[in-house]
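The next part holds the structures, each set out as structure tokens.
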Structure 1
Amino acid sequence: MDPGLIIVGGGMAGLSLALKIKELGQVLVLSKGSLSESNSSLAQGGIASVLNPNDSFEDHVLDTLTVGQGLSNRKIVEMVVKEGPNEIKRLIDLGVDFDRNDGGLDLTREGGHNNRRVAHVKDQTGRAVQNILIERIKNSPKIKTLEYINVLDLLIKSGRCVGVKILDKNQIIEYYAPYTILATGGIGQLYAKTSNSLIATGDGVAIAWRAGAEIQDIEFIQFHPTVLDRDESPYFLVSESVRGEGGILKNHMRQSFMHRYHPLGDLAPRDTVTRAIVQEQEFGQVYLDIRHKSREYLKERFPAIYYECEQNYISMERNLIPISPAAHYMCGGIKVNQFGETNIPGLFAIGECSCTGVHGANRLASNSTLECLTFSTFAYRKIKEQGLNEEIEKHELFKVEINDLTDTNSIKKELQELMWYKAGIIRSEEKLFSGHNILENIGNRVKELSNWSSRLLELQNMVEVARLLFNAAYTRKESRGTHFMEDYPQRNDEEWLKHITIKNEEIKFERHIWL
């Protein structure tokens, strides 16, 4: 067998890296669900990149830094922005058919951007890109994929990550490789309302933390302002590009209101829009109005959103669309450098599970897909430079009896409600303190459930990540970006302009903040 490496995660970041790095050796991709089941597939808006002659790298960098509210790393942001056009070209070469206008790419504008720079495929960009990546993956003899796999833990030897231990059906297996890359996505399913895929439960963050990886800025959870307001999870996303194309937020009085909260109005950064909607919801339902556009335009530009609205008896050209915020994106995660390397040799993290320094306290719209693509390139270059000199080894350990009859759903729902109300859009010391006590009770009940099942493994990871989030949120004594504390004002000074990094060997959660 050729030298190889392991990628955990089948979204845009993981599959992009697999296609780039297959020239170096065998690639094993482990996916918790099917390859088509990821947050990448649900991404509607597009990919932000400087593709407009009236735009510039510096403008994109400044927009990113502005939205990140002081916590983005300019050097990293510049790297990502400058690599963007190359990534768009790679996707076009792979076969992604971006929307075009008069021969050029049809670029849209989203919140926080001061220019049109978002390339898209209607309102289904993520699915279009994911489908192409999956097609290319399946046609490559150098890439092996295993779906419906639970990664239990990383394998650490002499301080280095040397592979993973997995649960495959009812068998425990160890895979050894010179490099392991976590591309496991976000943590949205920790919240009662989320736009995230059902598999987005923070597994990568939890297993990295248990292995000794540093976790940074996990308190910054971006809540998307506009999901279709219905009682069903995951909540259907109404893309920010609807507002980019002229959609207007309106309150229960059918009046626009965003001009009272931010100079950019309906295209203000997401954290501002989200909190504005929460305040307006105190008086009644909030809506999105795009009725000034024709039925033909809406069906052509937003086919998935138009169809979903129709299924809920809403005509976009005639009716207001009822919306609400929902948990959407984790701005922090596993701390990495400019190549995606963690503090554990041999372990990389890319995509939403990582904290690269791009997003800071808040993510600029459609920078997430850009980050997935560019960091897959940065990681590829680093691994190519270091070289691969070991094969993937497989060790089958033992079989276990799977018990999926254990009722984890009620505890999971309780945890999601806890996170929504105690560590959600608007936080306070009292909410976080009381929420921690409830979380510890939930954690103790989860410990009592002792059997092998995918659902239980997932729930254990969710509780672990929830602890990390509560800790970081309580520690940050300020309001900044997506982290809004009723007790503390929004700061513009340098006093709290720092990252909160949690290290496994230094911290006991209870002793750190709850004395």
Structure 2
Amino acid sequence: MELKPLTINDIACHFFASRISGATIPATRLSNILENMYRGRPLTPLALGYLKQHNFHDLHELAIGKISYQAYIATIDPTLVALEQTAQVELQANEAARLAQKAKWATTRQRRDEALDVTRTAHFARNAERTAQHQREREAAEITRISREADWVTQGAHNREIAEAAFKARLSGPDYKAASPDEIARHFRVDNNPTAVTRPLSNILEALYQGRPLAATYISYLKIKRFSRLYELACGQITFESYISNIDAVEAAHAAADIARREQAEQQRLRREAAEIARIARESDPAYIAMKLRAAKCQKYGILNFNQLPESLIPLLEKLDADVALSAEEYLWLTTTGKHYFTFEVRRGYHRGQALQCASEYLRTQDPWHVVNGSGHYRKCDMPNDALQLLDRADIARITCSKLKSAILTTRGGVMRDLQKRDEAVKLGGQAHELTPENFRPCTLLGAVYMELGDYNLARDWYDKAVKRGAKEQDIDSELKRIYAQADKISRASIRTFLLADDPVRFAWVNQKNNRND
């Protein structure tokens, strides 16, 4: 059993001083004094003075031999003695547990080391077995290689003997004629290679043809240039019969692949022809033609899902294509039941047809109101120049009706506004307002023009006049939204500032996300 070395704590417990500060701390004055006393060494006067100075009277008397160890123990408080003894017992128990755990760890470590040794031994054994197996395999492969190469040497010699015998038989024939390089190349089935009739390959083929052995440089040439079958024949790896049969097999495979490619190409051609015939037949079908025309017409007018259209829509689109005006019933259907089909393109076509009808009616009746209405329709389909040409047909100097003259001036002012001639638009709007001061339309024109010119206060005044004369605030707001959307970045910012300052509730739409594109 392992002997426990004496510790400072053991010595302090021996003197029942383990609870005294410094008694269990190595190299302190008190721990050194206790160790010297335990080992029977005399104390120096300085050490004795230390005990007296710190009131360790019992230890001092024990150190100078005035009392025995038993008498020293008797002077100690029994409770302290019990505590020291209990602490010593606990310490001994802990030490025993520590030693037991240490022994257990040692046993575990020993078992682990033994298991590791067994594993290592097995690993070394497996490695040794694998090495031995690899060595056996290498030796067997080497034996096989040597045997195979010996067989190749034998077969090569046999190949030459057969070739030489055949050459001598031809040589001894009554009609012998020396074979040309082309004939020899055909004999070895390499006549499709241009190098077969030139040196050095022609020399190699001639030697093989006559059964003469090849020099090492010729054999290396065959290997380097990848004449693999000739190389195998020259080295004796194959016979001449297997050489020819291999070529036959390759040529047969190539021929089969070529036939398969031609058949596949023919099938693809037939499929293309069938698809073309089907396409022609399909595109010649009146129903298909009608469907394509309908699809093109719907695409032209921005209408989706052309396969699910109401029957009444197609005649309307055909009218728009022909620039024919729609009837009141047809326009009512477009703005109610068929509103999903009243696209931007359809709307432009409708106004263009209406404008042309008004122009025709003016030629027939010479009624200037048709000029006013027609130019209004031209403006709505973004054709201001056509609107201006129509307005020029009316001789405003001959018109005496203030309402009609005001309408012509207002409409012309709107056209000038469309053409970016805003100063002229202001002049025309002012003339119209003088003729019909109670009509809101010249007021809305002037409000829009001044808004575009950046004179927002004046624009607001004219819009207010328009509302007082019957204009709908909703229509004015719609016009403001269009002006705001078409303005540049700087103008849009100033318009937003003005509108929000004027009425932040009414014009809150300028802060909406779809309007903050600046």
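Computing mean count of other Cβ atoms within 10 Å over residues 256-263 across structures 1, 2 gives 14.8 for structure 1. Quick check on the output: 22 is relative contact order in percent (Cα under 8 Å, 6 or more apart), derived from one of 1, 2. Which one produced it? Here the read-out was taken from 1.
Among candidates 1, 2, the computation of mean count of other Cβ atoms within 10 Å over residues 16-23 that gave 23.0 used structure 1.
So helix-only ellipticity at 222 nm (-39500 (n - 2.57) for each DSSP H run of 4 or more, over all residues; to 500), computed for just one structure, reads -11000; which one of 1, 2 is that? Only one of 1, 2 returns -11000 for helix-only ellipticity at 222 nm (-39500 (n - 2.57) for each DSSP H run of 4 or more, over all residues; to 500), namely 1.
Could you tell me which structure in 1, 2 was used to calculate Kirkwood radius over Cα pairs in Å, for residues 160-455 alone as 28.3? The read-out comes from structure 2. Given 62, 57, 47 as the derived value for Cα extents along the principal axes in Å, which of the supplied structures 1, 2 does it correspond to? For Cα extents along the principal axes in Å, the value 62, 57, 47 is produced by structure 1.
No value in this document is a laboratory result; all are computed from the given coordinates. Just so it is clear, the model here is predicted, and its values are computed rather than measured. Cβ atoms are built from the backbone, for glycine too; each structure is taken alone.
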